[in-house]
Structure 1
Amino acid sequence: MYIQLAESLQQLEPLSRRWDELAGGCVFRSWSWLSTWWKHYGADRADKQLRVLLVFEGEPSSQCQPTEQATACSPAADRLAAILPCYLDASLTRGKVLRLLGDGEVCSEHLDLLVTATNAPRAAEAFADYLCGDGGNWDLIDLPMLDLNPDNSKIGQLLSALSERECGVSQTPDMNCWFVELPETWKEFLARQSKSHRKQLRRLETRVLDSPRSQWHQVKLFDEFQPAWKIFVELHQQRRQSLGQRGCFASPQWAAFHEVVARQLLREGRLRMSWLELDGKPAAAEYHFAGGKTTYVYQGGLDPERLDEEPGRLSMIRCIQHAITEGHRKFDLLRGDESYKAHWRATPKETFHVQVVPSRAGAKWRYQAWNSVRGAARWVRQVAHLFS
């Protein structure tokens, strides 16, 4: 194996198909999601630099050595064995921080190495050698929301390899992710619910969803997208503002990213957008994705003036029924410990915030100083709260 460093999307575009193969069906690791994220959140920022590491099988040719000049090479995509999709974020206080593409306010889930289980051990060693050698121009690797279960994630092998090379690796608990295992039929799904919840779902289905006053719409065609998107954004913002929040789409950057990536996912057949009408008016909307055998429940909105009609639960029923019809086996509710998730018999999965510091003395000192400042600030806030 040998490594190449890619510093622009133009270098990576010829590898986009292989990228998606290695992403394993996860939308948040896909080329469409991460390349669009970089265009909106990184490409025009002077403090951010693309640093995607590519591991190839075999030996580099004499025209393509694994040095700085290797970024101009274009090996066959079928030799691409692994990808570490990163960028470098420069900070006066923290130095050069290596992060995974897709992090931050977009809340990308299940970020990981892009590699098959067979190649993961060797790729992890290759990445670690590079990061502790020629690619050691970083002061911190900052990785929130990591699933370190070896059955689900490959990045833990990289962390172990870095630890073996005397890097400092720390991990603290982060938010849980939640998912529902889906059976083959809706009847089986109902049987898994508590008696009271099962009764509620059946009542809503027979009295509302199966009645003439309810209509559920799915976006399947491009000319359906724009009106559905408008409904979703309006309902999402109305609900957030009713709770005293700004709402995600108050951020122009967020709104622009999602409208672009949603269109791309619709083109690829991976967008699952829907809205529910009650008495001819939109009451709830969902913005979900599909990948492999999984539906990813990313975001929703509902009319805050119709909460007594339970539009969120009605919409969820239709979405779960559709996922089962598609043959999906997982309904992924993603991060956050909202109470409704356990009510649907979802299972929590722990994640961790991981930070890696290289063995260099300067990087260690910077990391310790930053943590000391943060600890002091936290202590001041706690004392101020006691006397407020």
Structure 2
Amino acid sequence: MTYPLCIFEDSGYSHLYPLTLTRPVFDLKCGIFSLKEKLLQAHPERPVFLLCRESLCGLVRGQNPEASVNEMPAKTCLFINGRLLAAEGLRQKLSVSKDTVFLSGTQIVAAFLTGTNVRQFADHLAGRAAFNLAEVEQCQVPHAVLIQYPWDLVNKNASEIVNDFERLASRAQINGFVSERAVLLCDEQIDVGLESEIGPGVVLDATKGPIHIGARVTVMPNAVVEGPASIGDDSVIKIGAKIYEGTSIGEVCKVGGEVEESIVHSHSNKQHDGFLGHSYLGQWVNLGADTNNSDLKNNYGSVKVWTNGDLVDTGSRFAGVYMGDHSKTGINTMFNTGTSVGVMCNVFGAGFPPKFIPSFSWGGNDGLAEYDFEKALATARIVMQRRGIDLTKEYQNMLRHIFDQKKTDPSI
């Protein structure tokens, strides 16, 4: 019997700010696909339920008409944490006949539940009730990878591109136009989608990992793309761009300059020269000309990042900038290692801005002022309409919630 699949958010979403301020955790990207898309591929043909924060419910429901959002099946359900990236052997362990919760340490990875436990667990996730784990079977999944922080997505991105490439039914097919003056190295590891154009002088180097190029992508002359890398549908790679390994560029983006081991979610632009490294940009971001970020401290020490009000040690020498949706930079903007920029920010001016810039901020090193909500909304409407997308009532309500929440929660 095929039981419904419920992909849920737990309280871990807040450690993934600013990226999860405007989306549920399962819509974050790592590799070619989002976390949700990976889970749906692993569990096909199941009815899908999505559990998210109430402030995102209307938006998520509009984006997922095929799924039930913040509703629950009456009897039996397979729950999977939306932060799950990988779990060796989990699918085999999920084939159980009695109520079982699967754990990685103390964190819930998945749960197979029946009867009243289904509703009780959903209420627990929503913070309405406690769920007594002692009343059900418990099973440890020691190799489960649950995304904890934004830099986890970036650090795992290269290996996930490789894994996702293997899942593609059309992998290693050249369906678009490739100039006879382009160079494809290790072309059995290169996938070019329908109506895409690879210009003269382009180098696609897949010797270190696969390169996935979606449909209707334009890679302009003399650009270099080094795998593992992924470029989403309808995106443009500008003349002379240098796209290094471990980079994922989402749909409808324009990217130039130098990019290394970074994720650009979708509908964002980094058209000009400048360096972006070990970073994650949300949607509708625009980086002004010669915007650069540092991703390595001069003393080669571990980088710390402000996340949800805490200064967290990444445990890594490399960490760039993590930027929320609709944020923008002026020309020549510089970001220090491990900078977090919230939603709807406008960053500009000389010198390095603060390493934490709260949502709806306007300014930089010389100080930050609050970005007027109606003015920010008007700009967002123009930006989205240029791509043929309406700023819906649900989207406006989501942004208003963030703006109001910021008044009492300075960590966003």
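Read-outs: derived from the displayed coordinates by stated rules, not from any lab. Small disclaimer: the values here were computed from a predicted structure and weren't measured. Cβ atoms are built from the backbone, for glycine too; each structure is taken alone.
In table form, for the structure just shown:
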quantity: Given 61, 52, 45 for Cα extents along the principal axes in Å, calculated: source structure among 1, 2; calculated: 2
quantity: Structures 1, 2, by Cα Rg over 2.2 N^0.38 Å, for residues 159-270 alone: label with the highest value; calculated: 1
quantity: Structure with the greatest value (metric mean count of other Cβ atoms within 10 Å over residues 231-238, set 1, 2); calculated: 2
quantity: Structure (1, 2) behind the derived value 17.9 of mean count of other Cβ atoms within 10 Å over residues 15-22; calculated: 1
quantity: Computed -11500 for helix-only ellipticity at 222 nm (-39500 (n - 2.57) for each DSSP H run of 4 or more, over all residues; to 500) - originating structure among 1, 2; calculated: 1
quantity: Of the structures 1, 2, the one that 19.5 was derived from, the read-out being mean count of other Cβ atoms within 10 Å over residues 215-222; calculated: 2
quantity: For 11 (relative contact order in percent (Cα under 8 Å, 6 or more apart), calculated) the corresponding structure among 1, 2; calculated: 2
